[in-house]
1. Please state which of the structures P, Q yields 21, 18, 11 when semi-axes √(5λ) of the Cα gyration tensor in Å, for residues 64-175 alone is computed from it.
2. If helix-only ellipticity at 222 nm (-39500 (n - 2.57) for each DSSP H run of 4 or more, over all residues; to 500) is calculated from each of P, Q, which structure is the one that comes out at -5000?
3. Quick check: 42, 21, 14 is what I get for semi-axes √(5λ) of the Cα gyration tensor in Å, for residues 104-247 alone, calculated from one of P, Q. Which structure matches?
4. Comparing structures P, Q by relative contact order in percent (Cα under 8 Å, 6 or more apart), which one has the largest value?
5. If mean count of other Cβ atoms within 10 Å over residues 272-279 is computed to be 14.6, which of P, Q is the source?
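Readers should treat all values here as calculations from the given coordinates under stated rules, not as data from a laboratory. These numbers come from a predicted model, not from an experiment. Cβ atoms are built from the backbone, for glycine too; each structure is taken alone.
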Structure P
Amino acid sequence: MSSQNTCFFLTTYVLLVFSATQTTVLLAYTDLQTEVAALNAFKKAITSDPLGLLSGWNGSSHHCNWTGITCDPTTNNIVAISLIDQRLSFNELVNCYHLVELTLFNNSFSGIIPPQLGKLQKLTSLDLGNNFVNGTIPDSITRCISLGALGLNNNYLTGKIPSNIGNLVSLKVFLGYTNEFYGPIPKSIWRLTALRFLDLSQNQLSGKIPAEIGNLKSLETIQLFENSFSGEIPSGIGQCRNLTLLNMYSNNFVGRIPAELGNLVNLQQLRLYRNNLTSIIPKSLVNCKLLTHLEISMNQLSGKIPSEIGSLQSLEMLMLHSNNFSGSIPSSLTNLKNLTYFSASFNFLTGEIPSDYREAL
């Protein structure tokens, strides 16, 4: 090959590399411009900033130094926005495609959850809790497949939970309590095997809880209280052996307290009161040695109070009132040295009150 041809190829290669590098730099610069423009649009949309949080969001400092903003140290792309308890209010959300975390907890944000959030494919945490957000959960949010934590609690959201919520296979925390959601829990949610904390309490949800809840073996907390769930409490819950908190009170559950709950050896609080349960107290609950709260009042439970409950040394609260229990109060309950509250009124109990309890009256 002649030196002239070699020079030509080298010159062409250098020009191509320079062109590619220039294009990459230009795209990166354009990307940052888009993100900064998004932040400025966000700031303009704020209708109230009483603490002056965003006063420093201006050209006098780099956007990575703005309050509440975290950037990738290599690219300067915005990866987190955290504006907690700042009494801010606005009518639209930002749209930064590299965003990993969006925390807007405890402000005065209103309006709907924008469907555009579904474009944030890198988002791992979204917290919109304690605001005035309304409308429904957009189906597009189920495209945020990296999402590990979703906080929508204490808003004015309504409608059904998206049927494809099960697409969020990385989800570990789902907080949707104190809204106005209705309808059944979508079947796909029982595919979220990474889920650890599920709180959908204080809504208008209905329908039955399927046996598939037992698939969620990572669950540590189930909060479904103050809804309109019906049917039996599924025995499959007994497979969720990491559970420490199970609150399903104030619903329309019927049938038995599953004996399989005795498998929940890490359970600390069990609240099933104000339902329509009709069984006896399963003796298997004696296996729940860490139980501090056993609250099963205001049902139609019957039979005798098991003496085995006296072996639950961690019990602090035992609520049995307003049922159909018969027989006497077991003397073994006086062994519960940590017990601070015990109620058994409005039953069909007979016999004497154990002497230790008489002294406490």
Structure Q
Amino acid sequence: MHHPERRLAEKLLAEFTAVLRDRLNIDGIEAEHEPSFGTGAADLVLSIPVDGVRVKVVVEVKKNAFPRDIEWARVQLEGLAREDSTIDQKMVWAESLSEGARKSLEDLGIGYFDSSGSISLRLRNHHILIDRPPIRPLWREVGTIFTPERARVLHALLLGWDSWRTGVDLAEVSRASPNTVSVLLRELEKRGMVQSEGSGRNVRRQLVQPDALLDAWANHWAEGKRRKTRWFAFAQNPANLALRLVSRLLQDHDDDEWALTGQYAANCFTPLLTAVNGFDIIVPVSKAEAFAEDLELKRADKGFNVTLHECEDFALQHRIRLPDRQGWFASPVIQYLELVNEGGRSKELANELKQTWIVKGGNHG
């Protein structure tokens, strides 16, 4: 075991020992690091006193563990148990065990412990179970999942998060390459965000933590460098401005990619505000000036009432038409990403969109 792994094992051992001592009054645990087992070696072997006898536990240590890691851990532990018939229990320890990883271990009859203080361990006639929310690994480690190409898949996945989807289905709906879909889904499954059933070409996957994925994307979105330009549109009656802009867009750009977003769009989906601050329109990258010219907009850093947002094409996928409003609207996912970091009433609208149109399920892309 290298130094970082050894330090992690020692840290987890101290935490595990403290939990058993403080919560269960079990003391006198003996530990051996990296003992040899015939052709292999364990990370740890414990001797735990219970009811006057000692229970022997073999431990596999991971930095973070997700469902995809559990099969490898099972093979390792079962191989060690075959080498030593005196082993009573097998465990996986980690700084963070995802909920999916915990369930997999429970189903296999393997105990677990992580730095949240969660533990599942059978000692003779006792089953020790403490269940706490997992400590989430830092999302900066997976920032690459939010590239424009992978964002196509995330967009489709979030819109239909409660459906079981094949890779072929997601590739078709998102217009991403099959390889992009496959790599992204494996990454999400590894991190406990996606669950799977079946195998080979018939494997289907379902997103199980839409809130966590959406919020991680929102944090990444806030750091983006998307170009926004501010404009003024003259209207004799400001109350009719939305209708005038949308009518002109439908007349001149119906075949082009554009979508309403911001407070106006969100308020059409979830009416919360009696008035909104201007109008926001998503347009393709480098097309803002062309749209502004067609809409007869004037540049205005102050006193503006129209903002044009230049976005990659994934933001213009899955546009929606509402029965009682004219125009194309950005999907609820994109509207949420645009609004949630704005604060104030915009954040209220974003959270209402999230609860009503996204995480409740049923809005499939």
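1. This figure was derived from P.
2. Details: P: -5000; Q: -12000.
Here the read-out was taken from P.
3. Derived from Q, not from the others.
4. When relative contact order in percent (Cα under 8 Å, 6 or more apart) is computed for each of P, Q, structure Q gives the biggest number.
5. Q
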